[in-house]
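Right after this note come the structures.
A short reminder: the numbers here are calculations on the coordinates, not readings from a lab. Being a predicted model, the structure only gives us computed values, none of them experimental. Cβ atoms are built from the backbone, for glycine too; each structure is taken alone.
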Structure P
Amino acid sequence: MKLTIKQLAGRLDAELAGQAADTNMEITGVGPINTAGQSDVTFVTSDKHKAMLGQSRAGAVITAARIADFGRPQLIVRNVNATLIKVLTLFAPKLKPAPEGIDPTARLGDNVRVAKGVSIGAGVVIDDGVQIGPDSIIGSGCKIGENSKLGGNCRLDGNVVVYHNCSLGNNVIVQANTTIGSTGFGYSFIDGAHRLIPHNGGVIIEDFVEIGANCCIDRAKFGNTIIGAGTKIDNLVQVAHNVVIGKCCLIAALVGISGSCKLGDGVVLGGQVGLADNIEIGDGTMVGAQAGVMSSVPAGEKLAWTPAIKREEALRIVGLTMRLPKMAEQLKQLGKRIDKLEAAEDDKG
């Protein structure tokens, strides 16, 4: 893709500021301020970015407001982040689209219903009674178990496994090597051995959910494990049996959600957060990276630390902890002064 700066401004509905001659330069990509070249457009979302612009070689900048003393073309937009999505889409690598139809190496069971526009890749195995909605893409090596359903415009990347009796809504994306519907980790200790509790429930993934690579979404013991519409899950996340996740949540990499937890709408979990089992996290709660949440949390909280506490208290504890070496040295010096004072008093006696 090649566009002049003037053409790019038109595509992005941006106000263009800069010398007319400069606006005829061609843009072939997008990059951050510190690495963008003359044929790249870059972007500014903070004062820190503005301070770095003087060192940038970018041919143009996307900004929410005109930047004084910057001579190169500026594309002025209402929302830089939304525009960045557009421009990254424009300059994305043009990959070969998945071919419509069923690869001859795929194996389909009985009573499989495949809608129009579906692409089923090499080595895919689809068991009896599966339904696949229109324009969905099933990447090579995927396995879909009996009686599972996929809605329209879904995408399963290579080697995704969907077990039996699972349901995926419309516009669901599942990246490579993720497993949906595996048996949950539930055992009873009986007669000297751990015995697996049957998990007869399923998994429901609602519309517009995106799940990263190498995630595990366990099926329920009874009922369903549920992931709400619009939720986005990073790589290497474990969602245990009977978990219910609300709508539009953000869950970063390496999070572990224990069995029967319930997350409200708009919950944000930072990387490596762990949730104890059977707790509830209220709407809009944000939990910082590596926090361990041991009990239920009301809506709107901001938590950090392990065990998780309110963010402000956690920051205060961290601040005090960082001062401990200095405080220890001060205590040592005070101890020496006290020893000298006591020795002087003993000499007087």
Structure Q
Amino acid sequence: MTDIKPNRLLWIDILRGLAILFMVPANLSTLWDASHPMWFRLVGSFAAPSFILLSTAMVCFNSGRHSLKYYIERGIMILLVGMMIDMFLWKIMPFTSYDILYFIGLSLPIAYLFRNVPSKTLLLLTIIFFIMAPVAQQIFGYHEKSLEIEMATFHLPAFGRVLQSMFVDGWFPIIPWIGLSFFSIVLFRRLFNEKPLQMSHLFLIGGSISIVGFFFLFLPNHFFANIANGGIIENREGYSEIFYRPTIAFMVTAIGVFMLLICLAQFFAKFKLTSAIGFFGKYSLFIYILHQVIGNKIISVYFQSKGEESITNGVEFFYAVCFTFICIIICCQLIEFAKKFRRPQSAFLQMLIGK
């Protein structure tokens, strides 16, 4: 796979922007103390898979420009961001709950090492890791509450429990999420090789896969965990995405929906107005940090000052989401303005807010 060309970047930024539109309300949902409607749970569930698939794709796109050392260093920086969020925002011990930044940080060098592996082998690895998920959950168990150790009551957890969180039942365990990374390499090879996959074909494939995935997510059965039989946790510590626990049906659905989102992003890229969504995509890591700070330090504090522990009204939650997006737009616009006078020089700032 060759380096990505500049004229192909817009729809990828739009794709990131769409994922951010899904991500912000999904992550703020911990403030909404009510039963989340299914449509809300479904929409929020496809932000994280999109970011994971895109992070791997960008490694493969730019592998000719950078070395393994570069992606190890970049992965370490992302891990450090995840650690700082855990310690200073959530006040928990890092490398225990295993949030998405931990997974992405570890997956970047892995994606680089596997970038030239034959597609058939990568697809086989994808299937293996997807199948391993329910097996590992059955053998080692899947805790409804994630492993989170408060800094105020610091103690060292059992090493086996940490490994279980990392591989099986953390927020984003390696099994099965690494399978998406392997699949991403195959998918973007097909999108950017000499004879790229046509969008009409991608739409049909993605739509078909999505239908199959949703069918198995909602199929009443006693054989595998899904939404219909209660095998997927409705609310895990405030979060209501449908990948707690991650199942084969969800992973398949995530692949199909991601393909449809690619088609949607490429369609939006033709129009100047909708292309503004791509502006969010340029600041995805910064927005990931910012929206959590806003939720934890502004919105949550505001409702506590009113004597309310959480938001119970759907309208108020909608206002809170709108407020968060307004803050995000203002902050990103200020950064965009500042970059006209001085471009970020450090590798960390470039990763955080772009060049």
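A few points about this structure:
- Answer label among P, Q for the case where Cα extents along the principal axes in Å, for residues 25-72 alone, calculated from the coordinates, equals 48, 18, 10: Q
- Among P, Q, structure where relative contact order in percent (Cα under 8 Å, 6 or more apart) as derived comes to 6: P
- helix-only ellipticity at 222 nm (-39500 (n - 2.57) for each DSSP H run of 4 or more, over all residues; to 500) derived as -19500 - corresponding label from P, Q: Q
- Comparison of P, Q - label where Cα Rg over 2.2 N^0.38 Å is highest: P
- Identity of the structure behind 0.10 (criterion: FRET efficiency 1/(1 + (r/R0)^6) of positions 57 and 233 (r between Cβ atoms, R0 = 25 Å, to 0.05), calculated), options P, Q: P
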